[in-house]
Structure I
Amino acid sequence: MLKFITNALVSASNELDDKYPFGCVLFGAANGQLIYKSNLKSVQVQMDWDNVKIQINPTNHLASIFIGRMVISTPYYHLGEFINNTVDISYEDKKSIPLRGFMIPGMTLYLEVLDSTNGLFLFGFGKDSPQ
């Protein structure tokens, strides 16, 4: 999974840079382990990866991501926390949603399904709605 995430990060680099100019964190699960790789720019993310849970419901094409704790800092914003939240997203390739209730001045945090076949997701940091 790590090799797949690394390859996805490289192959989609230009597209991801356009959508998420402040960077992103790709993640997925393999053999019960959560695997992740970041490409962050001017954003620091501390994540309790042991308390991130991914549930996929193929019947209604929905993915639920439980985030135990995510702490985000930028040069202008320190220690914003996203704690004990579940985010539901339509389980379709390239589907992204802004994470409401998490305000970072000049920036929006998104959750995106990058590849539903391989269960690859990302947290992206963008200025506006992704194109």
Structure II
Amino acid sequence: MPSSNNYIWLLMHNIIYDVSKSKSFYDIAAEFLKSAYKDLQEQRFRPFVESLSIAAENLARARIYLLPDKEIRKIRKHGGIQSRVNIYARTDSVIKTGQKDAFNNLMKLRDNARYNPSFSLNREDADNLFNQIKN
């Protein structure tokens, strides 16, 4: 039978790994958030939506990776992340309601921004989305 020291080592290894993974997702998010900000300032709303969507998704992953959620580690699709965001927003502690709303709005806007020639977004709505994700 393994010793309790082995269990402690395994637990510590998993915690350190998940914090490290969370930090990696956070770093990715920060990079895309900077890109989104620049696009926002220049009112390039299509790339703004894309960059902010990627930032929001990675910020959500970073937060959820700090929890003992095995499902998040298996998810490889946007819809799966969105589902976890909506679940964790119910308590308003891990994911804030405003962040969830902005995240869901960005997921709706993303394809529209990519492929719809008549896509438009006003500056005020873009500012609100950015501020909800940033905070």
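Assuming 0.8 is distance in nm of label points 7 Å out along Cα→Cβ at positions 35 and 51 as calculated from a single structure, say which of I, II it is. Attributed to the structure labelled II. Comparing relative contact order in percent (Cα under 8 Å, 6 or more apart) across structures I, II, the highest figure is found for II. Looking across I, II, the calculation of helix-only ellipticity at 222 nm (-39500 (n - 2.57) for each DSSP H run of 4 or more, over all residues; to 500) that yields -25500 traces back to II. From which structure (I, II) was distance in nm of label points 7 Å out along Cα→Cβ at positions 67 and 99 calculated, if the value obtained is 0.1? Computed on structure I.
Looking across I, II, the calculation of Rg and Dmax of the Cα atoms in Å that yields 13.7, 42 traces back to I.
Quick note: the coordinates plus some simple rules give every number you see, no bench work behind them. Just so you know, these numbers come straight off a predicted model, no measurement behind them. Cβ atoms are built from the backbone, for glycine too; each structure is taken alone.
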